[in-house]
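The structures considered in this document are given below.
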Structure I
Amino acid sequence: MENKNNSIKEVETSGLPDLSDDNSFELNAPKQHTVRVKSVDKITHDVLRIVTEKPEDYEFTPGQATEVSINKEGWRGQKRPFTFTCLPDDEYLEFSIKTYPSKKGVTNELLKLEKNDELLLHDVFGTIGYNGPGVFIAGGAGVTPFISIFRHLNSIHEIGNNVLLFANKTKADIINEEEFRILLGKNFINILSDEDVEGYLHGQITQDLIQANDGKIKDYFYLCGPPPMIDAIDKMLEIMHIPLRSIIKEIF
């Protein structure tokens, strides 16, 4: 997930040194890890799967993310949050990253990555983690925290009756469609807003759709997506009298 709050207020910097690539001035700067890229592949028309080395003793839990920057001049200080999509026990790290070429920013530069290029990893963070069975609701690249969670649940044979409601504009935008079908079967439900395709729901995620798939065993609602979508779903869950303690969310 790429942070969209990237605008920087312009100030007069005449005579000041350029520290955009230098973190040495930061007090108590967090530990930084340099990792080499092992592979870069496109998994949709605008989503990259980037696999890197894994630093020794590097730990995260499924659903968490880290800040990533590119180890190249002019880009080292441009940190963006991306979610781990591998398992914590894997011997590599994997990120599934939606790219925005028109913005000419970090994700556009990631499109130029090649094997053995280097990335810089920073602190691990994230509010989404698995607390129990539930309905997972994602919009576009907001599904990335759920990839590692579902892979982990599958590895310990606890997928259960978890449901994924996945909203995208078109079928071509669906990330890891075949894998989710294998993992979740009929509990993988796709909604397309800009395309009417046989076998896929058309429109937006609605309260009726959530209620039709929540079931009595669903203790939690996991949300990740753009702010307008999350705001709308928050209102639906409020109408459904879902307690705040049962809602786990992250906005990108």
Structure II
Amino acid sequence: MGDIVVSMPLLAILEEILNNKIFKVIRKVFMTDNLIIKPIVQAISLTKYVRSSETVLTILQDINLEVNKGEAISIVGASGSGKSTLLGLLAGLDTPSSGKVYLNGEDIFSLSEDGRAELRGHLLGFVFQSFQLLPVFTALENIMLPLDLVGDSNAHQIALEILERVGLKERINHYPKQLSGGEQQRVAIARAYVTNPKLLLADEPTGNLDLSTGNQIVDLIFELNRERGTTLILVTHDKNISSRCTRQIRLNGGRIGE
């Protein structure tokens, strides 16, 4: 093959492009790690065991996991496989025996307990199987609580809007004991989303509900997830729910299996 000859006019055009300020900015961005997609959740060699006087019970062993922004992940496995324990560790509600967890790039176990609570307050939302509503608060007050804790002056209006979004506009002054199980879980979902979290953690959110109500709750979670661009990590036994997620993580004997 012969040598490639580049004409002088072409060289001049290339030099002008390279000297262009806009091109320099674009080149600078691409030469840094600004465009590297970093996981919102990362677990590295995460292990949890409980030691008694005679034995050591290993609950989770060497869990390595990455979840990217916008994903919907299901954690599945038999009872006792460590699903809820893993969720608690990812949230910093429990501490591991060894290993690390990064939330939005932050090493959560390098923080104090107060530091982890503050991080959860602005980053995470939770939905539990048992609803976890405060019985002395109305539906509206339960939803307002996370906003009140951070001093949001618009807490009342924001809570009203999301309460209406989950279909409970007529229940704002009702207490948990005056609500059905499905209605209580709707309040819990509204509370989880009211701060616009980047990450929602749900632990068996339909476990205490009948099939029809459970399906409605799952539909609501996925609708809000899409609307708000939230990352979802969901623990479930239900194959139908799991199949709606973008990825499954199966735990078997405290390890991630195939």
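Computed from the coordinates by the stated procedures, all read-outs in this text should not be read as laboratory data. What you are looking at is a predicted structure, and each value in this text was computed from that prediction instead of being measured. Cβ atoms are built from the backbone, for glycine too; each structure is taken alone.
Supply the structure label, taken from I, II, corresponding to helix-only ellipticity at 222 nm (-39500 (n - 2.57) for each DSSP H run of 4 or more, over all residues; to 500) with the calculated value -11500.
Traced to structure II.
Using FRET efficiency 1/(1 + (r/R0)^6) of positions 56 and 200 (r between Cβ atoms, R0 = 30 Å, to 0.05) as the calculated read-out, with 0.35 as its value, let me know the right label among I, II.
It traces back to II.
Kirkwood radius over Cα pairs in Å computed as 20.8: which structure among I, II?
Answer by label: II.
Any idea which of I, II comes out highest on relative contact order in percent (Cα under 8 Å, 6 or more apart)?
That would be structure II.
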